[in-house]
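Colleague: These notes open a run of structures that come right after.
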Structure 1
Amino acid sequence: MSIRKPILAALALSVIAGHVQAADDIVVYSSRIDELIKPVFDKYTEQTGVKIKFITDKEAPLMARLKAEGGNTPADILITVDAGNLWQAEQMGILQPLNSEKIKANIPAQYRSSSDAWTGLSLRARTIVYSTDRVDPKELSTYEALADKNWDGRLCLRTSKKVYNQSLTATLIETHGAEKTEQLVKGWVNNLATDVFSDDTALLEAINAGQCDVGIVNTYYYGRLHQQNPDLKVKLFWPNQDGRGVHVNLSGAGITKYAPHPDQARKLLEWMTTAEAQSIFAGVNQEFPANPSVKPSAEVAAWGEFKADTIPVEVAGKRQAEAIRLMDRADWR
C-alpha cells in the first residue's frame, strides 16, 4: 500500500482536462481565447516536439485555482490580459521570477514586472474612436478633452467594471493625481450619450449606428469589427500625441510559483518573445508585438504610428484599487 499510494497520487495529478499528461508536457492556464494562442503553441510543438496543454477560463478563476492548488498545481505558465491582472497574480504569490536575460533583451522594461514576475507578450492601445459621419478628427485631441462640454451627449464608454478602463484610469491618476482625474472622469460621465456598454464591440456598433459620436476602446476590437464590416463608419484616433501619449496595455505571462517544469516554461516564454512567435501571437488578434524589433501585421500597421505612454504598465495594477474607488465616486458604472 505504501508504494501504490504515491503512484496513484501522481496519476491523479497527471490527468489534465480529461487527458493524461506526459512527463515533459507544458501546462498553461490561459484567459485568452483558444484560437488566439493555439497557433503559437502548435508552432512551438512543431519546432521542439514539446507538447503544450492549455486550460482556458476567466482570469479570476484561474488565479484562484493556482492559489488553491499550491504545490500540487499542474500549471507551468499563466497567460492573461492586462497588466492589472498580472500584477494581481504577482501580489497573490502565484508567480516566480522569470530569470531570463533573453526576455529582458526582447521586451522593454515598461512592459515587464519590475520584480521580474511577468512579461508582456503583445500590446494593445486603448484609444479614442470616432464617427466619420459626425466628427471632424480636428475636433479631437486628448482623453482629457472628452470631458469638455462640446462632447455633452456624444460620448460612449464601456463599464468601469472592466479592467481595461480601470487600468486607463490608474494611469491617469499616475499622471494627474487623484483630484484632477476624478474631475476628468466625472466630465466623461456627464457627457455620456447612453448607458455604459458591456463590451467594446457594442460601443463601436453604437457609434456606427449613430447613438454616440466618440468612445474609448482597445484597438483589436476595432480591428475585428472592421474586418467583418469594411464599411464601418468609425475610425481610430491617437490622442495625447503632444503629451503623455496613447495608453497602452498588454497581454502577458508568468511562470507559476510551483511550476512542475520551470525550465521548459522559461524556454517557451523566451521563444514567445522572439520575432517569429511575436508575429503570430500579435497577428492573430490584431495586436502590436511587445518586442519593438518586430513589425505589426499589415492591417495593424495601416492604422498608423503613434506615440505611446511611457508609464510602466504595472502602474495599472498598483493603482487599480484606487482607480476603482475613484470611478465609483464619479458614478461611472
Structure 2
Amino acid sequence: MSNTREPRVAVVGATGAVGNQLIELIAARGFQLSELKLFTTEAGAMQTVDAGGEERLVDALESPADLRGFDIAFLAIPAPRAAEIIAAQPGPILIDLSAANRPPSDLPMVAPGLTPRETFKQLRNSKVFAIPHPAAHVLATCLKVLGARSGFVAATGMLGASAGGMEMLTATVDQTTDLLSARLELDDEEVQRGFNAFMREHERSVATAIAAQVAKLLDRSLPLSIQVVAIPVLHGSGLTIDIQRPRDRTGNGEDPVEMLRVAPGILIAEEGEPLGVIDAVGQEAIVVSVETRADSLSLWCVFDNTRLAALGALWIAEMLALSSPTLA
C-alpha cells in the first residue's frame, strides 16, 4: 500500500475500448490519485493515449509483478490474462472487468445503485472485485427500480461490437469495409459481423452469465428468460425488457415511468421520440423508453456498454477510497 492518502493506480488494458473509457472517467470525475500508470498486455507495445488532455505512455505489462507497489489495478483485459494476474496476487486490489462474461463466482460482484453502502463496507477487505456485464447492470437496475419481485421477465440484449473489445470493433469495421467493396472473404469458422445480427454459443453463454449476475445483484431469483444477439453497430448496446406490471397491496400500481424518471442513473426518453443505440453513446445514464399496458410493461433501454463498465469499475475505486484511510 502507498504511504500517501491518495492511491497509486494502474490500468491494465489501457489501449482497449473499456480501458480508454476508464482513463477518460478518472479525469472527468476528478478521482484523486498519486500516480496513474497505464499498461497493455501486448508484448513490446509502446503506445500513447490521451489521459485528461495529456499524452501518456502505455507500457507493456511483462508480468504480474509489474503491479507491485500499486494500491488499485483495473484489469480491462481478456479473462485468461486477468486470471493469471489474480492468481499471482501481485499486491494491489484488483478490479476485474473480464468477469462480465462469466457467471458470478465467490468474488464480490458489486455495482453502483445495486450494492448498498453497508454491504460494500463489509467487503472492503476483499482483494478482488468483479464487474457485472453492463446488460446485467441495466436489467437489474430496472427491475430493482420497478420493484419486480415475482412474475415472468423476458429480455433480449442486443450487443454492439464494442461489447467484444477493440478486436471485435476492428473486425467489424474491416468486414464492413470489405463488404461495401464486394471483396469480403471469410474463413470457415469466421462469422460475418458487418450487416448481420447473429447468435452463437458465445452469445448463449453470455446470456446465461447475465441471468446469474442479475440474481446475484438483486440477491434473489426471478423467472428470467434472456437472449443475447450480436448486432452490427460499433458502439453502444440495447436491451428490451418485458415484465408484469408491479402492483401495490391495493392492486394499484405506481406510475412506472415516474418510478424510472426519479431513479439515479436512468434517463427517460421523450415520449414519441425515436430512441436508438447511438443516442446513449458517450452517456453514463441508461436511456429508457417505456410502453405501458394494463398488466405489463415493455422497456427499451439503450446504453454505452464500455462507459457503463468503466463507470462501475471506477465506482468501486471511489468506494474503496472512501472506506479506507490508506486510500482516502
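Colleague: Looking at structures 1, 2, which one was distance in nm of label points 7 Å out along Cα→Cβ at positions 27 and 227 calculated from, given that it came out as 3.1?
Modeller: Working: 1: 3.1; 2: 4.2.
Answer for the origin of the read-out: 1.
Colleague: Quick check on the output: 3.3 is distance in nm of label points 7 Å out along Cα→Cβ at positions 83 and 307, derived from one of 1, 2. Which one produced it?
Modeller: On the way: 1: 1.8; 2: 3.3.
So the calculation was done on 2.
Colleague: Which structure, out of 1, 2, was mean count of other Cβ atoms within 10 Å over residues 75-82 calculated from, if the result is 25.9?
Modeller: 1
Colleague: From which structure (1, 2) was helix-only ellipticity at 222 nm (-39500 (n - 2.57) for each DSSP H run of 4 or more, over all residues; to 500) calculated, if the value obtained is -9500? Let's see the in-between values first.
Modeller: Numbers: 1: -12000; 2: -9500.
Corresponding structure: 2.
Colleague: As an exercise: distance in nm of label points 7 Å out along Cα→Cβ at positions 107 and 235, calculated from one structure in 1, 2, equals 3.4. Which structure is it?
Modeller: On the way: 1: 3.4; 2: 2.7.
Going through each structure in turn, the value belongs to 1.
Colleague: One of 1, 2 was used to compute mean count of other Cβ atoms within 10 Å over residues 51-58, and the answer was 13.4. Which one was it?
Modeller: On the way: 1: 15.9; 2: 13.4.
That value comes from structure 2.
Colleague: With relative contact order in percent (Cα under 8 Å, 6 or more apart) as the yardstick, tell me which of 1, 2 scores highest.
Modeller: Values: 1: 28; 2: 20.
When relative contact order in percent (Cα under 8 Å, 6 or more apart) is computed for each of 1, 2, structure 1 gives the biggest number.
Colleague: Here mean count of other Cβ atoms within 10 Å over residues 155-162 has been calculated and equals 23.8, so which of 1, 2 was it run on? Can you show the working numbers first?
Modeller: Working: 1: 20.5; 2: 23.8.
Here the read-out was taken from 2.
Throughout, read-outs are computed from the coordinates displayed, never taken from laboratory work. The structure displayed is predicted, hence computed values, not measured ones. Cβ atoms are built from the backbone, for glycine too; each structure is taken alone.
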